[in-house]
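Take a look at the structures below.
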Structure I
Amino acid sequence: MLQIRIHGRGGQGAKSTSQFIAETAIEKGKEIQAFPEYGPERSGAPVASFVRIDNKKIRTHEAVINPDIVMVLDETLMENVNVTLGLKSNGILMVNTEKTKEEIQKEVLDFDGDIYTIPATKISLEQMGQNKPNTAMLGALCRLTNLIDIEVMKEVVKEKFEKKIGTENTKANLKAIEIGQKSMI
């Protein structure tokens, strides 16, 4: 079973990210779970979302305690939230930052697994004019796992966003996915 925990702030798309990952995995015939865990429900407040993907029925229903992958949509969360808590020693930490993985390694001393940095905020500001780093982070995730196909991901995002945010904004998000896939450091 692949378990993913997503840390973000309200309004950055952590919940949507978990749903997009899950719906993409469904297209590959996988069993899934995707759900958020909220603190105060306000813009900017820390939030977490969880995803489980497996070939068989998933029977557990609690928050993801020992993730294989942790996605951090806002690097400032690492100042107050232990984002690597429970992350498997051979796990993957993905951080939205323009820092190098060596700089991030110094900040998360309790994790020796793989660290990938993605300038997702920069990508989202360039493509959409706002700090919505989730789609660029999704592109990077597609590159890291064969369970998440980028073309299926783009179709899922397009289907969800087209009516909600319009064609032009949807195209900008799809471009952010493509750039995010190529932008890991």
Structure II
Amino acid sequence: MSPTSLIEVRPATLRDAKAVAEIHISSSRAAYKSLLSDDQIISVPLDKCQAYWREAIEYSEPQVHVAVEDGKVVGFVGFDRSRDKGTPNTMGEIWAIYAATSHWGQGVGLNLWDAARDGLIEEGCTQVTIWVPLGNERALRFHDMAGFKREMNTIKTVPVGTVKIEEIRLKRALS
């Protein structure tokens, strides 16, 4: 990203599904590299990932926004009401937030977070959560800087391919 380029964040369209899927696959592989070996990282086929995001975009479940630079999608965020059982209707959740690895550390994530926060507030949410793998230091740092707090009593083990990783829920107020 050059100093003069601008990142625009807008709701995703069906035409964005392939770019969203490509970023999801490549960025998650890079993010999980510190947690899993190459043979443990599951490679979701592009067409399957694209179908998931196409459906999400079409039905707004979750709502998907993309970050665009010079006409090219460079990141995305999926957000909606919390999927966690027992949470109030005013609890939102970031389902996924990824920037292209070429744009890590360049403000794309912050722009996406701002759009998700605004969208969740519009939906009447007062708080938001996100689940992050404990070993994903980049994501934990980002969300710490965005004001999220770790809920230590929420650590859970989830299967990722043939291995299990620990995730923690982070939470913050939207106001």
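Coordinate-derived values only; no laboratory data. These numbers were taken from a predicted model, which means no experiment stands behind them. Cβ atoms are built from the backbone, for glycine too; each structure is taken alone.
If helix-only ellipticity at 222 nm (-39500 (n - 2.57) for each DSSP H run of 4 or more, over all residues; to 500) is calculated from each of I, II, which structure is the one that comes out at -12500?
I
For distance in nm of label points 7 Å out along Cα→Cβ at positions 71 and 103, which structure out of I, II has the highest calculated value? Each step should come with its number before you reach the end.
Working: I: 2.3; II: 1.6.
Largest calculated value belongs to I.
Can you rank I, II by Cα Rg over 2.2 N^0.38 Å and just name the one with the largest value?
Comparing I, II, the top value of Cα Rg over 2.2 N^0.38 Å belongs to II.
Can you tell which of I, II yields 1.0 when distance in nm of label points 7 Å out along Cα→Cβ at positions 31 and 167 is derived from it?
It must be structure II, since only it matches.
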